[in-house]
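Participant: Some structures to go through are shown next.
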Structure 1
Amino acid sequence: MTLLYKIRKTNINAPTALFVHGKDGNIHVMDIFKRCIPETWNILNVQAPLELETGKFSWRDTNSTGDWIAEQKESADILYQSFLAIVKKENLSNKKTVAFGFSQGGMIASLLAQLNPSLFSGVAVLSSLIPEVLVKETKLPSFFIFHGTNDERIPFSKAIRSKDYLLRNKANVVFVKEDVGHKIGVQGMRELKNWVKNL
């Protein structure tokens, strides 16, 4: 299956930003991050496959009692196959792609980056955590981690653990915290924009 998507295509040879929304999101909710992306870039929004209720989608069944990592990998594979199909259909060069994942979307994007490390030049993990699946030394893309110190859904300690995990695996990590809840504040947006500009 190919996921529902929308695209702002500026140039087939330009870098591409891949937006991966979180639980209860949809194809439009990540548009707030467009302000962090250069106008010359392509922007690809994808929508998770599981509809929870009208207009709200998820990458996995959050009521499932199955293997969490296995289910995340299945979702990551759906994203991977869909991304490749969309790149081919839209004739994008895919020389430089940066993934932006919020909450559940950050888990899926960071997992995909570990399973296919050459796919992305960078991964922004926003108010999320990173599944720890590496079993051998792998050259990872650059990571940007943002997390609110008052996040009520995913504890700030999870972000610290994710950062430490990436550093142990020799990844280049920019870590930004802000006094907010499960969202991105003004400082986070500014630092994310700077990170993208310097990739």
Structure 2
Amino acid sequence: MPRIFLLPVLLLFMATAWSQERPIEIEDEQKLNRLYLYAVNTNLQAFDVGITVTGTGFRQRAGKVRMVHVPARSRVQLSSLIIERGKEPKYEYTLEVSSELSPRALKSEFELIKIEPKFPVTIYQSAGCAEQCTALIAALDESPYRYTHTVLADYPKVFEQISGLIVGGAERLEAMETPIVMMAGKMFLTLSTYEEVMAKMEEL
């Protein structure tokens, strides 16, 4: 498989009255003699995105750049390059990104993705946490965000470390009926719902 060289990118932001928290990223994927370029939007906001690709070792459709609708937290194909026989494709690209969504933008199939929250979230589940942990994990699974779920019974060393951090030690930890939430380097013992976790995250 040819090695793909991703060269520096120039982003052209078409609107200035908005704040894009995370830049649109480009991923490439080769299938046979095609190189597909995808926009990856890790924001909770949709954008219209156009891509201009230059380089060597490939051919592409000619014509005006077409803006493509990229929904919030999604991965959408922007371009398809035809790799020339025996050539190693090298490319660079320019993006046009607009928050002013146009009805004329191409609406393609998209893949919803999980994104990183403001702070990484880890849920530690003790043996005594059943109903509340199950509900929180289910809510996080339905949320836009990535998170880590650790069942303490499966990790004795982690159990020992956490038990040393709380009043009551291992006995209290074993019996806890609420999740243990770790984020922003802090441990929370009283957050039992998704809404409470998100509210606390915004405070941090």
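Participant: The value 5.2 for distance in nm of label points 7 Å out along Cα→Cβ at positions 91 and 179 was derived from one model only; which of 1, 2 is it? Present the calculation step by step, with values, prior to reporting the outcome.
Facilitator: On the way: 1: 5.2; 2: 3.9.
Answer for the origin of the read-out: 1.
Participant: If you work out Cα Rg over 2.2 N^0.38 Å, for residues 83-162 alone for 1, 2, which one comes out largest? All intermediate terms of the calculation are to be shown ahead of the outcome.
Facilitator: Details: 1: 1.17; 2: 1.87.
Sorting by Cα Rg over 2.2 N^0.38 Å, for residues 83-162 alone in descending order puts 2 first.
Participant: Name the one structure among 1, 2 that log10 I(q)/I(0) by the Debye sum over Cα atoms at q = 0.08, 0.11, 0.16 Å⁻¹ of -0.23, -0.44, -1.01 was derived from. Intermediate values should be presented prior to the final figure.
Facilitator: Details: 1: -0.23, -0.44, -1.01; 2: -0.43, -0.68, -0.97.
Label of the originating structure: 1.
Participant: So, one more: For the read-out mean count of other Cβ atoms within 10 Å over residues 51-58, a value of 13.4 was computed from one structure; give its label from 1, 2. Write out the running numbers ahead of the final one.
Facilitator: On the way: 1: 13.4; 2: 15.9.
Comparing all candidates, it corresponds to 1.
Participant: With distance in nm of label points 7 Å out along Cα→Cβ at positions 67 and 139 computed per structure, which member of 1, 2 shows the largest figure?
Facilitator: On the way: 1: 3.0; 2: 3.7.
Structure 2 gives the largest value of distance in nm of label points 7 Å out along Cα→Cβ at positions 67 and 139 among 1, 2.
Participant: Then there's this: Given 12.8 as the derived value for mean count of other Cβ atoms within 10 Å over residues 59-66, which of the supplied structures 1, 2 does it correspond to?
Facilitator: Numbers: 1: 12.8; 2: 10.2.
Derived from 1, not from the others.
Participant: Also, I was wondering about something else. Tell me which of 1, 2 gives -10000 when you compute helix-only ellipticity at 222 nm (-39500 (n - 2.57) for each DSSP H run of 4 or more, over all residues; to 500). All intermediate terms of the calculation are to be shown ahead of the outcome.
Facilitator: Values: 1: -10000; 2: -5000.
This value belongs to structure 1.
Participant: If log10 I(q)/I(0) by the Debye sum over Cα atoms at q = 0.26, 0.32 Å⁻¹, for residues 99-146 alone comes out at -1.03, -1.17 when worked out from the coordinates, which of 1, 2 was used? Don't skip to the end; give the middle numbers.
Facilitator: Numbers: 1: -0.90, -1.25; 2: -1.03, -1.17.
Derived from 2, not from the others.
All of the numbers you see were taken from the coordinates with simple rules; none came from a lab. A quick note: this is a predicted structure, and the numbers were derived from the prediction, not measured. Cβ atoms are built from the backbone, for glycine too; each structure is taken alone.
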